[in-house]
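Here, each number is a calculation from the coordinates, and none is a lab measurement. Being a predicted model, the structure only gives us computed values, none of them experimental. Cβ atoms are built from the backbone, for glycine too; each structure is taken alone.
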Structure P
Amino acid sequence: MTGDLTAEYAAHGFSGELGFGSAPAVVAVDIAMAYLDESSPLYAGVEDAVASAARVIAAAREAGVPVLHTRVRYQPGGADGGVFRRKVPSLWVFDEGCALGEPAPSVAPAPGEIVVVKQYASGFFGTSLASSLRSMGVDTVVVVGLTTSGCVRATTLDAMQHGFVPIVVRDAVGDRDPRPHEANLLDLQAKYADIITEAQALAGLTR
């Protein structure tokens, strides 16, 4: 069914290919313990995606490709979370001081890497992410992280709207259920981004 839908989209002029530009950066979206600790209300069972993201990040570092990170952080009580916090009460795990909001050790920011703190879904909304990428001369954003239907999708869409080529690494993003994961990857590929495998990402980052 997915294959048929992909073909139908392509027949109507969707699913064009953008390809890597000349100056990529990896953006690791919200890879927090909140999605990996089984005691967390946001636990998503995305360990394989995080392992893939760690490999992509390591390859980028080895190749001298910039790696930037986003993380969610609220003041205690979440007053700065606004409507998003009201809609998803479990976001309390990202209150300042809560260990669940900390990065997973395998993908923790290295010294000197930019960490963008946000309160909403997109890494670009109300942050310095776009300015930081432009100051580095970046033209392509390689997205890894969590979750596919939430902050990954929002960040990918905004990357395109800010003029960056968005590339999502299928193996290195994850969601709590395969249905929203696959549906969002299909839609992103059709309209907004290139969806590639980990192997393709490693080849593109190290060329």
Structure Q
Amino acid sequence: MMSKKAVVLLSGGLDSATCLAIAKSEGFKCYALSFDYGQRHAVELESARKVAAAAGVEKHVVIKIDLTLWGGSALTSDEISVPAAGSAEGIPVTYVPARNTIFLSFAAAWAEVLGAKDIFIGVNSVDYSGYPDCRPQFIKAFRDCINLGTKACDENWSFEIHTPIQYDNKAQIIKKGLALGVDYSLTHSCYNPDESGHPCGKCDSCVLRQKGFAEAGI
């Protein structure tokens, strides 16, 4: 009874916009899911709305949760500054604790209601900031978790979590997206934009984005 529907996590950034385009190209009816989780700015959410509209998704839902209640990240706490790219070792302070675990849990819940068994997320383990919840091992473990903790287990079907850009560098991701008609001018990647929404050009995400376009010859 399952139809070809997919829930796609959409942040408004370059990676998730490409991931959405890939899901569409594979024939999925896409339901986009974004989060207003207390991040430093609303620019990326506006970008997510624009990307979703341009892609013609079936529905775009923005869920509000408040991760500023405990902070712990430069993206959810005013007490932690966003560092310049390459200035820190180990897991960067822009990592939001368990963010993808939280987001994927919501995605699985919505997918179950929709009768969808496919979830797309634009995680990457090549040109990325070193976040632990982008690892392939985590995605596999989470897939196993939701297949045990939902009605999929009792009804003899299973969820699949698609990570189509997992092993691509930024240039490869950009080339894939351009081939599928992604308008990257609608996307936003900066961790610390100014009051007008202009990117800082200095944070890790900005530098990776700039590097990707340069290497793609764009």
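Quick notes
- When distance in nm of label points 7 Å out along Cα→Cβ at positions 38 and 150 is computed across structures P, Q, the figure 2.7 traces back to Q.
- Origin of the value 1.2, where distance in nm of label points 7 Å out along Cα→Cβ at positions 14 and 126 was derived from one of P, Q: Q
- Ranked by volume of the Cα convex hull per residue in Å³, for residues 70-189 alone, structures P, Q are led by Q, which has the greatest value.
- Look at mean count of other Cβ atoms within 10 Å over residues 110-117 for each of P, Q: the largest one is in Q.
- In this comparison of P, Q, the computed figure 6.8 for mean projected area of the Cα convex hull in nm², for residues 22-101 alone is attributed to Q.
- Answer label among P, Q for the case where mean count of other Cβ atoms within 10 Å over residues 6-13, calculated from the coordinates, equals 11.6: P
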